[in-house]
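Some structures to go through are shown next.
Read-outs: derived from the displayed coordinates by stated rules, not from any lab. Bear in mind that the values here come from a model prediction, so they are computed numbers and not experimental data. Cβ atoms are built from the backbone, for glycine too; each structure is taken alone.
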Structure 1
Amino acid sequence: MGMTFIRKLPIPMEVKEKYPLSLEATEHKERFDREVAEIFEGRSKRLILIIGPCSADAEEPVMEYVHRLARIQEQVKDRLLLIPRIYTNKPRTTGSGYKGMLHQPDPTGRPDVFKGILAIRELHARVLRETGMGTADEMLYPANHRYLSDILSYVAVGARSVEDQEHRLVSSGIEVPVGLKNPTGGDLTIMMNALTAASHSHSFIYRGWAVETDGNPHAHAILRGFVDHLGHSHPNYHYEDLVNLVELYEESGLHNRGVIVDTNHANSGKCYDEQPRICREVLYSARHNADVGGMLRGFMIESYLEDGAQKPGEGVFGKSITDPCLGWEKSEKLILEIADRM
């Protein structure tokens, strides 16, 4: 019983000083962040695709995937901005199973959080260095965010975390856009309350410090579907759902009124092949209704080199070891299709 303290970890400032971003990488991020902000502020009509594997389980297949993204970004740069989804923390409903690269830099090895901190920083930094693309990650543990706060260009707060006070308050002090998902039960008022909290300034305790935040002007909704009391998945990307969100934004008085539609999870019933169809329907809704079109900022898509999923240790290069993902051929086709439909 109890808790075993294994080792004292370096604070984020120490890690950043020992493993700093290069000047070139910093310049890449500044440019990329400006482009992201223009989209969330409605000054750019491009859409964002936060796209990549369910979990970033190994550096080399992730880098192969990201380099492919970088090549296709050139083809669609006037219509889309691709943000590589480099998710290094994996929420687990029951607490068991692979928890992401932060915990296990080797998915088949023992957990090692210290090595994990260095591994996830290097992976995000390498993407920025080699492609000039900013990255996205989920803020599963608010206290860990500072290890990557100088690298990330987009942060997501998951459906299990959106009700948590610390996630909301820390989101208000993050300097890049933060997307807050609707909770697993589907109550959008919970998400709207989280957006209100994230959009305003706060004073609180964080990592042993008394801090004050300015409020995040780019906090926005992510619709990911929900699960009812019987365990059945229900989507919330349909036209009526999007119109309802427009009305909730109007009632909230929030200035920033953006939405990212998560095309997997409960929206697809975890049927990853449904993601292209969901994108098509949402784009149709955006064309049909100007308010919906003005609110839509893009999509979150789970995609990797190979279709489907595998168990840890099976060894298929670029195949998800968590939720199933679209393979590269289908992903490339989807990216080009979204660009053509704009």
Structure 2
Amino acid sequence: MRYVVTGGSGYIGSRLIERMVESDDTERIVIADVRPPRSFHPKVSFSKLDVRDRAGVRELLERERPDALVHLAFVLNPMHDENTMYDIDVGGTHNVLEAASATGVGQVLVTSSATAYGAFPDNPVPIHEDQPVRGVPDFEYARDKTECDRLCQLWALRHPDRVMTIVRPCIVFGPNVDNYILRAWTKQPFFADLGGPDQPVQYVHEDDVVAALIALLEGRHAGAFNLAGDGTMTWRECAELIGTRTRRVPKKLFWRFGRLMWRLHAAETPPGNLHFIIHPWVVSTDKLKATGWTPRYTSRETFEITMRTQGKLPPSDTPAEPPQVAAPVGA
């Protein structure tokens, strides 16, 4: 198998490639990214690529003719320049899918997000993959992911003879994570209680994400698949676990404050992300589990492992196993 992985130098991409090269079926992997990977393997090469470069994407796929394309080149942390973020996330996805279509790529896997469903009071709990993706208009990450997801759905309809896999993870955490969601837990002085129900939240461990992507690629599973660890926590439980104080604040006032801080470039996210604290967006993973995948870590375990790594929880007191067996995560 020959692969092209856009965004392959990134957080998930680098871990995915570490697993992919272990397979005897992997002949060659081309990392297509704006920056080179931190390390190389004999099966791996690097091609500098900005997915906004339509001609460059087409040229790369024409040259490499991969058996499968994995598209991970997205911006997670919200940008104040929404047009640039849109160009990378949505425009880049359009360019990649267009090139895949033209060059006959037979298998495409794209990471969408559970946020593409949007957070609404009428969301079913849990959300299954047949629920339409609706996003939210005032949170650019979710809005862009929704449009990308729809582009992938259209591509699948236009190419019924090919494999399109859409993966919709919940919040991805783990010992190597570094994003605005992590900093919201490690840096915020308090958790804002906005007066509504204490909504459930899911986490999925970075290793479980990689295992799921590998399983979907190797099994050539087409369609959309939710991705989350088993079980849920609530936002208040998360705060209490790491000793973050909870303060009741008026929702409208907090929203206005968040909008002001975003305009002043003093906040990492616009207030639209609060929809995902106020309303439910819990996803079912039954469809993914039917392929044989099972998460190693629950949502709670994933949160705890991440917070231990950040020093927000004491080290695990679980005794280490014998030297020939890997010690448990968090030990």
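Thinking only about Rg/Rh (Cα atoms, Kirkwood Rh), for residues 138-209 alone, which of 1, 2 has the largest value? Walk me through the numbers on the way to the answer.
Details: 1: 0.94; 2: 1.08.
Largest one: structure 2.
Out of 1, 2, which structure matches 5.1 when distance in nm of label points 7 Å out along Cα→Cβ at positions 218 and 266 is calculated?
Clearly, the read-out refers to 2.
Which one of 1, 2 has Cα extents along the principal axes in Å, for residues 26-193 alone, as calculated from the coordinates, equal to 42, 40, 24?
This figure was derived from 1.
Using the calculated result 0.94 for Rg/Rh (Cα atoms, Kirkwood Rh), pick out the matching structure from 1, 2.
It was calculated from structure 1.
Given that distance in nm of label points 7 Å out along Cα→Cβ at positions 66 and 82, derived from a single structure, equals 1.3, which label among 1, 2 identifies that structure?
Answer by label: 1.
For distance in nm of label points 7 Å out along Cα→Cβ at positions 178 and 282, which of the structures 1, 2 scores highest?
Looking at the calculated values, the largest one is 2.
Can you rank 1, 2 by FRET efficiency 1/(1 + (r/R0)^6) of positions 98 and 234 (r between Cβ atoms, R0 = 35 Å, to 0.05) and just name the one with the largest value? Intermediate values should be presented prior to the final figure.
Numbers: 1: 0.85; 2: 0.25.
The maximum falls on structure 1.
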